[in-house]
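Asker: Please go over the structures that come below.
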Structure I
């Protein structure tokens with residue numbers, strides 16, 4: 001497997017929050033803009049990738065706003081499902097590894113601490129579109145699907161849910177864990193995240209001094225799952241296998 005921190009690695013969605021964190025960890029990788037690599041068009045995908053010696057594509061580009069997707073589901077179909085399928089098709093043709101960044105929202109959210117083997121049942125259109133991407137990725141041998149939840153290193157909102165549970169953690173920590181996981185050569189589906197806690201507890205873990213007002217799921221207009229916390233046992237086992245033994 002080619003070195004991850006090299007031009008053999010392509011990261012889609014490089015202008016996003018996760019992409020910024022990856023740039024600090026893998027500065028030698030390629031981070032095309034959406035204008036340079038328009039995943040919604042198969043010809044654009046082939047044109048940008050064809051003359052590059054790519055071994056790994058980390059696919060994080062996505063339309064991620066649940067309220068906006070409710071208003072414009074066709075954009076989610078074009079980017080999250082069809083765009084992902086275009087990358088899968090190219091990877092199948094060229095025998096390239098694909099790492100797909102998915103979401104904890106693929107779960108119904110009625111129990112929490114979901115394992116990779118638990119049944120999925122999205123509760124909103126955003127999650128359905130990401131699950132559609134997962135379906136395409138599963139057709140590719142040697143794929144890696146990473147389900148996770150992350151946010152900025154500083155909580156950016158004045159309010160946080162007190163009745164929604166999550167495994168969300170800072171983007172810096174999530175990116176670090178992802179790089180460690182990808183470097184193991186893992187395949188299949190793996191969950192990455194922090195401990196189960198409310199969004200409010202997660203927010204306060206980033207800055208205990210910041211004043212954050214309570215918010216309830218009943219107060220918002222979009223549908224969000226109650227508890228999508230993740231069981232990260234498999235991730236910890238995979239990474240620990242590569243850690244130096246005393």
Structure II
């Protein structure tokens with residue numbers, strides 16, 4: 001669309017943005033518009049409302065890899081488990097978030113989420129996580145509600161500034177809390193152990209050491225056997 005300026009020259013009116021913070025959209029319409037946005041643009045659909053991300057501060061960018069390290073090591077030691085990093089996740093008709101991190105059991109290993117023909121995650125990964133710098137209110141309210149309704153089993157929110165780790169186990173309606181050694185243990189992913197104080201201090205060596213302890217535990221070995229049995233069952237016993 002164009003108009004005439006006061007000098008009689010043509011002036012092009014800027015096109016309306018494809019996505020605006022606070023818009024109410026369905027997931028299909030959000031997804032259609034999102035695919036037309038620039039690659040460096042990030043937005044999420046939470047409960048039918050569009051949330052456009054702010055530029056990433058260095059505090060988030062420097063802390064995110066520390067939690068990713070724990071998940072990555074766990075993925076490496078657990079067949080059938082996949083690490084997700086900022087993956088578009090289609091949870092339902094009014095929900096398409098892009099969680100900071102997640103872990104899921106692959107569908108061919110009897111996981112509860114899938115992958116569509118375009119390579120997007122569909123359904124609910126077993127565990128989703130947010131590294132919260134300026135988004136604490138959103139992460140602990142609207143996102144928490146959306147994830148729980150969609151069937152996510154565990155949700156971990158690391159509030160960087162406050163040095164808080166909120167780990168929700170939705171099936172039981174309870175929180176996963178640290179033991180006397182400051183270690184939290186996932187109930188959905190046995191052997192996923194995270195040292196809370198090491199995470200707060202960004203102590204990568206200690207984070208890694210505690211994850212390795214979890215991978216060496218009996219609970220993890222039993223979990224791997226269950227995953228392998230599920231894999232054989234779904235593949236017809238091969």
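Asker: State the single structure among I, II that was used to calculate FRET efficiency 1/(1 + (r/R0)^6) of positions 37 and 117 (r between Cβ atoms, R0 = 25 Å, to 0.05), giving 0.75.
Answerer: Of the structures listed, the value fits II.
Asker: When P(r) over Cα pairs in 10 Å bins from 0, in percent, for residues 29-92 alone is calculated, the result is 20, 54, 21, 5; to which of the structures I, II does this value belong?
Answerer: Derived from I, not from the others.
Asker: Assuming 0.90 is FRET efficiency 1/(1 + (r/R0)^6) of positions 69 and 149 (r between Cβ atoms, R0 = 25 Å, to 0.05) as calculated from a single structure, say which of I, II it is.
Answerer: Working: I: 0.90; II: 0.25.
Value 0.90 for FRET efficiency 1/(1 + (r/R0)^6) of positions 69 and 149 (r between Cβ atoms, R0 = 25 Å, to 0.05) corresponds to I out of I, II.
Asker: Of the structures labelled I, II, one was used to calculate Rg and Dmax of the Cα atoms in Å, for residues 109-180 alone, giving 14.3, 43. Name it.
Answerer: I
Asker: The value 0.95 for FRET efficiency 1/(1 + (r/R0)^6) of positions 45 and 157 (r between Cβ atoms, R0 = 30 Å, to 0.05) was derived from one model only; which of I, II is it? Display every interim value, and only then the final one.
Answerer: Values: I: 0.30; II: 0.95.
It must be structure II, since only it matches.
Asker: With Cα Rg over 2.2 N^0.38 Å derived from the coordinates and found to be 1.17, which of I, II does the value describe?
Answerer: The read-out was computed on structure II.
Asker: Which structure, out of I, II, was log10 I(q)/I(0) by the Debye sum over Cα atoms at q = 0.14, 0.25, 0.28 Å⁻¹, for residues 173-228 alone derived from, given a value of -0.61, -1.06, -1.16?
Answerer: Derived from I, not from the others.
Asker: Which of I, II yields 0.50 for FRET efficiency 1/(1 + (r/R0)^6) of positions 141 and 165 (r between Cβ atoms, R0 = 35 Å, to 0.05), as computed? Please list the in-between numbers first.
Answerer: On the way: I: 0.50; II: 1.00.
Computing FRET efficiency 1/(1 + (r/R0)^6) of positions 141 and 165 (r between Cβ atoms, R0 = 35 Å, to 0.05) on every structure in I, II gives 0.50 only for I.
Asker: Given that relative contact order in percent (Cα under 8 Å, 6 or more apart), derived from a single structure, equals 19, which label among I, II identifies that structure? Write out the running numbers ahead of the final one.
Answerer: On the way: I: 19; II: 14.
Considering all the candidates, the number was obtained from I.
None of the figures in this text is laboratory data; all of them are computed from the coordinates on show. No experiment lies behind these values; they were computed from the predicted model shown. Cβ atoms are built from the backbone, for glycine too; each structure is taken alone.
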